[in-house]
Structure P
Amino acid sequence: IWPPPAGGLSVCTCCSAAALEVCYDELGCFEDLPPWGGTAQRPAAILPWSPQEVGTRFLLFTQKNRYYQEIKPDQSIQASNYGGRRKTRFVIPGLVVTDDEDWPQEMCKVLLSTENVNCIAVEWKKGARTQYAQAANNARVVGAQVASMLSFLMQTADKFHIIGHGVGAHAAGEAGSRTPGLARITGLDPAEPYFQDTDAAVRLDAGDASFVDAIHTDALPFSSGLGLGMSRPVGHADFYPNGGSDSRFDACNHARAYLYYEESLVQPRGFVGFPCSDSKAFAAGQCFSCPDGSCPLMGHHADKSAGTDGVSKTKYFLNTGRTAPFSRYSFRVSLTLDGPSWPNPGFMYVALAGQYGTTQEHQLHVGTLVPGRTYDMLLDAELDVGRVEEVRFRWNNHILNPMRPRYGASRVALQRGSDQETMQFCGMETVVENAVQAVPPC
């Protein structure tokens, strides 16, 4: 290929009509042979652009500078606020989201509000604003550049964490594969097209860092036209909020991954993940237990959680809110009903009151109300009430009944998902329709 692209192209050889290779200075060489091209998952054989064409920039945020400082792997780093004794987190976006293209910078600002670290937003808008297959290959250069920057900055690799979204998650994997001993990579909805079912060298994989966690939010098949993210697990801990995709939401499922991560910085307890084989078993309430008595936390604090040991590989499921705040606090509720000897149709609701407030009412049951029967539900509370001090019960059926039936909760067993603690509440009364019964601890 001649003339070469301007800037940094040291060698570019054409091995045959079907195999090309391009080399960029200290980044090394890139080829289009399998597994990088010419496979079922990557049918087009495409070489990545040069670093100058990709246009990667490293934008440093610290607690000392409210606006970013652009840094480069040279002596100019000494004029910045980079601190070698602090942990460093890189944030790599995927394809450009037109109405939220600077979200990595916002995430850095939230990170710095909770911890004193170096946060580096990696910008590669020029390389991402192109056809998807080309951008997917350009991510290889981005990953190599991040690895080069890591090597320049590095004291010890265990002080570095890379967060990547979409295609950027696989760029993070590329950087990790070039950086032995890297502490952690977090994949935020790793992109499916051109990556799922490929060789591990092509995509994010558990071998790319000591601990790899992923959040899957848009995991419906790309072939259906509905999903952009991978459904396959890629790390030591793979989290599937709302089953990995949710029809309640709009086309922004792919972007929700970084919104969840950002909120997990300030509300970590609201993203407890439960180990489970699949979304159907989780939705059926079969996966509320935690083997060690404590379930891991999706998002920023995943590496500090029990069950995420960096060796085993586990899928975790949880529910979130439809809109921000997304955090939810899970309980298993078992309520034994008291009331008249005859059954009536109706609705039952419960709310939880604690030291920090009271949740909204959540529907426990709709159908026949049968005294003596125990009704179960998994309740995802929108508020962290702290220690639950009271369960509130209400029923109605909107049917004029001259018998004026009264129902109540005779006993409520409440199991908290975060630590599996079980609490018992005992009711001593029944109430008329739409009256609220306060059920105290036994």
Structure Q
Amino acid sequence: MPSLPPDLRDVPPAQLFPEVFARDPHHHGFARGGRTAALEALARLDPVQYGRDRSSLDGHVSRVSPYLRHGVLTLAEVRDAALSRVPASAPSRAWKYVNELSWHDYFTRVYAEVGDLVWQDFQPYKTGWPASAYTHDFPEDIAQGRTGLACVDAWSRELRETGYLHNHVRMWLAAYVVHHRRIWWQGGASWFITHLLDGDPANNNLNWQWVASTWRAFPYIWNRGTLQKYAGERYCAACPLAQGGCPFEDTYAALSDRLFRGKAPAPGETGRVNPARLKAVPWEPPPTPTTAPDAVVWVHGDRLSPTHEALTAYPDRPAVFVWDDDLLRHWAVSAKRQTFIHECVQELPAHVLRGDVAAEVIRFARAHGAGTVATTPSPSPRFRTIVAALQSEGLTVQVWPEPAFAASLSPLDLRVHANYWQQVSASAFGRPPALPKKRAARQT
């Protein structure tokens, strides 16, 4: 049987990836990794207050998104926690928070269906500009926070230093990048994935497409009045352009006229995703497997929790986590994100390796005489490629399902969130799935 390299579980990521830590001076983000820290954050959740003031930069937000992104917490358990903090007779008091969680589930399902197309324009820009008008070179003045705009530079700095941005700020910054600077949204999405502790191609990219108008009927923009409404004067008070030259100082109509050639696609422009592909998508999780005597557990970055379903099914079997060198390079993952992942992995009973994930999992299985690899689902097309590689080597791959956030009586219509939400909203609040309510016919 092949021998295994030494366990890297307790090796600091700065030693594993010295070039990243030398390049990125910010080694820790706003949140500590691991289940213990996740439960502490979850204990602070107040869904009622969230519903009241979440839009303000000083409002109550949960900050559990990194734990959801890496599967330290599941959507179902966060939803259950939110509902437990409102009267059972009034679950609607947590409506806004549960609805926000549904966007995470929705985007993840869309990503699972379209795969790497999540990096392509679903639809053409509705700005009158062709895709070729958007530069692919991401400007250094934005990346380094040297635009001279107090708000934009502060947001760039917060992203790079902490790995966090309020949701409103994410939309504002994305709108500035895409519409004011006319940079393709993929460049901004890649920048966010590098730094955000919760960055993933599902929620991150699809929100950028929403702002850009490549997955929305019109582009998202904002003005100085909106900024001051939700952020106060914290940026404008110190901005050298506050008294003149602010690019956001205008009405929405005037901004739209200045930034766009119209609100329709440029002639000849098309998108990459046929909406019919998202009209009827199966929602059911994979069936629960039967335990096998010769299994090992593969833990991947989408489910870094001691409550991992395969770990729970096989508490006495060996487990492995592999740092995916190629993916870390491709996404240019920052030091703070690597630190967060390392802190999550340290709470797991797993042997830690690095390199080519499929090759290392195969070697781990062979070293333990295993014919079965047990893991959990992932929406990533990379996951499917790795599973195929394991199967090609004669290994049986079991996929142990996570608790479902919501259920439906029919395949999901993922063309727009409103359609999906109509199908799942009842079960998201703990009631039996229900058919969507029919809309009343318009009176003529």
Structure R
Amino acid sequence: MTDLNQTDGGPLAAIHPRVHELVQRGIEGLKSGIYPGKVFNDPEVYDVERKRIFGKAWIYLGHVTEIPNNGDYVLRNIAEDALVLVRGSDGIIRGFLNACTHRGAQLCRAEKGNSKTFRCPYHGWTFANTGKLMGIPCEKEAYGDAVDKTKWGMLEIPKLDIFQGLIFGSLDPNAMSLDDFLGNMKWYLEIMTNRTAGGLEVVGPPQRWIVEGDWKQPADNFIGDSYHTQTAHQSIVEIGLLPPDPLFAMYGELIEMGNGHGAGMTGAPPGIELPPFFGLPNEIVEQAKTRLTAAQMTVAMKTNFFHATVFPNFSFLNIMPAKDDVSRPVSMITFRLWQPAGYGKIEIWSWHLREKDLPEAYKEESHKAYLRTFGISGTFEQDDAEIWQSVHHSMKGQLAEKLNFNFQMGHTTLEPLKDWPGPGRAYASGYNEYPQRGWHSRWLQYMNGTI
């Protein structure tokens, strides 16, 4: 149990009574699938989230292939904390606040690069890429012996850990281990990250853009909202970039994994032939057979569409889109980060990843499919972003405080599958909201201070 006095001054009811009321409405309502819509548009809710969600949970920061060499760095964020993620000269990956410890000036201005040192543009204090303060201009003349440089290094984030090449950080020194935090999700992540000896690689820098809205909306969407495909993405079905059956996303399983994580895994719709294992080349599938467990292979072989959210704001897709209506579908992986950029704004970070061991021609087709579907101007991206913005606008006013959202899908009609080979609770329909209810339950626990 975390001491709330160390987080934001005390119990939620005492310092944010209106947010406390919303949280209590959510806790009670979610038992029957009812949820206050106002949590998706409220500046005070966002202020509490910055401390209780992003100040405590493990947040995805990047992939090891983005900083493969000693001295490589990229700029990242945890909510409004600007960070430098760097592989030091000693080969160790660390995360630091992107601020000089002298007067707080931003140390790194370039989004990525390679450097042995970081020099402050204000007064010239210089730091090693391991965070150590190395030099102070005119140190003897200005300070004499007053400055102990061992105490004035860059401010390091309290926790950083790596799972299968995925780098996570937490601002909470008392946070549970990343292994415990990921829990059952590790089994499903490995289906994507542990297929080949070469592993995954990031293709270029992430695409980034700002959408007006609340970061929770896309996290909720990616964890299990297969239901929206037949309406929001109907135009994509019509132009041939998705299976012709608009209900194709219903024919799969949704998995609620605990700790707020969840996923959907869908195979070919009835009557439609699709290749197994995401349509990957046979040489990749053969490698996977030697690396994944039999249970993981059972799930992967029948899957063509895999979407998930790792609580709170890291989502991914491994799906089989085509770049156009005449090309064959190919496997494509995208990582998404729903980064709060202040109240009412989401900065979407989008990476394309692929197996290093793929044939070059396949890699090119996969990248084109990514750009045309889930890149910044992709067809899916435009559909979704427009809806998320509309939700944000509709929840602005006073009357909206009374509106509850319906999260009852599958609540009384589905039971967990008894023969599902993986961990977590799986349900035999893409049309249910168990993963969403699990995500929001976890959000409520963090907000209420029980985690």
Can you tell which of P, Q, R yields 10, 27, 21, 20, 13, 8, 1 when P(r) over Cα pairs in 10 Å bins from 0, in percent, for residues 252-363 alone is derived from it? Q
Given a value of 37, 18, 15 for semi-axes √(5λ) of the Cα gyration tensor in Å, for residues 172-395 alone, point me to the structure among P, Q, R it was derived from. P
If you rank structures P, Q, R by Kirkwood radius over Cα pairs in Å, for residues 148-187 alone, which sits at the top with the largest value? R
Of the structures labelled P, Q, R, which one yields -4500 when helix-only ellipticity at 222 nm (-39500 (n - 2.57) for each DSSP H run of 4 or more, over all residues; to 500) is computed from its coordinates? P
Which entry (P, Q, R) yields the derived value 3.2 for distance in nm of label points 7 Å out along Cα→Cβ at positions 20 and 428: Q
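Where a number appears in this text, it was derived from the coordinates with a stated rule and is not lab data. Predicted, not measured: the structure shown is a model, and the values here were computed from it. Cβ atoms are built from the backbone, for glycine too; each structure is taken alone.
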